[in-house]
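Pasting the structures here.
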Structure P
C-alpha cells in the first residue's frame, strides 16, 4: 500500500477550515486564466471539491480517484460529473480528451511522478494544473519528506514534454501551471 495516500474522511476533506485554506475561487480563476476551456479532468478528485467548483463555472467535469468512498461523495456533490476509479499513473481516457487536467493536493501521492505527469500531459490539450503543499514543514498537510519541491515538479514537467511551468505561491499552497 502507498503510505502517501490520503487516509482521511470525506468530512475532513470538506471541513470549513480546510476549504478556506484551499482558496478555491482563486485557484479556479488562475486555472482558467487566459485560455478558453470547456472540459476538465480532476485527477485524484477526492470528494469532488474542485470538480464542483469547475462545474459551477460551466465546465464539463470528469474525475478519477482510487477510493470508492471518495468517488461516491464526488458523485453526490457533482451529480453531472463523470467519475471513474483509476490511478493517476494510468488514466482511462484517449489522448487529448480534456482542455485541462487538475491535480489538487494529490501529485505528492503518486507512486511514479513521471508516469502521473505523462498521463496528465497525454490526456490534455491546453494546460495541466498542480495544486500542492509548499515544500516546508507545517502543521497542515503531509510530512516534509512526502512533499514535492518546485524543482522536482519543473524537472519532471519538462522531461515529459511541457514547454513551460509557472509557479504561483498562494497563501497556504503552491499552484503550478504547466503549458503544453
Structure Q
C-alpha cells in the first residue's frame, strides 16, 4: 500500500480531525475543508482549536506513532500574557507540575528562549484578546512530549497564560514561508 504524507498550516478555529462526532457539528471547521487529502489521512498529534501552525498528516499509523514519540522535538512560538521573566523561563526549562488526566504531572526538561523577533517563520500578526495591562511577550519552547494542552498549562503554571500558540517545527520539518500551502512528502522520517 502506498502511503501519503503531508504538512500544512492549521489555522486557528479548525479542529485537528476529519470527522467530528460531538454536539454542534455544523459549527466546527475540520481539516478536510483545507485540502483534498487522501482517504484515511490522520493528523500526527493535534493542535487544539485555538492553536495554529505546522501539522503533519499521514495515512501510515506507524509513522504517526514514531513522530509523536519523544524522539522528535516539537517547537512552538507562544505569545504570553505579560512580559516573561528570566525566572519563569528557568522554571519552564527545568519542568513544571501540570494537571493531566486528573493527576499531577511533572513535565520534562525543555528548551525555552525569549523571542525578540518571529523570524524565520511566517507568523502573521493578529489581534488576541488580553484584558491585562501587563503587555505581552513571545517565547520559543521546544518539547519532546505532548500531553493534552501541555504548553498552555506550562505557561500558566509559571504565571504567564498563553494568548496565542503556533507550532513552527516538528523534527526537521518547519513551517514554510507560504503557510497556506499543503506540501506532500515521500516520507516524513
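None of the figures in this text is laboratory data; all of them are computed from the coordinates on show. Here the structure is a predicted model, which is why all the values come from computation and not from measurement. Cβ atoms are built from the backbone, for glycine too; each structure is taken alone.
A value of 0.96 for Rg/Rh (Cα atoms, Kirkwood Rh), calculated from one of P, Q, originates in structure Q. One of P, Q was used to calculate volume of the Cα convex hull per residue in Å³, for residues 43-146 alone, giving 106; which? It was calculated from structure P. Computing relative contact order in percent (Cα under 8 Å, 6 or more apart) gives 31 for which of P, Q? This value belongs to structure Q.
Source structure of the calculated read-out (helix-only ellipticity at 222 nm (-39500 (n - 2.57) for each DSSP H run of 4 or more, over all residues; to 500), -9000) within P, Q: P. Using distance in nm of label points 7 Å out along Cα→Cβ at positions 19 and 171 as the calculated read-out, with 2.7 as its value, let me know the right label among P, Q. The correct label is Q.
A value of 19.0 for mean count of other Cβ atoms within 10 Å over residues 35-42, calculated from one of P, Q, originates in structure P.
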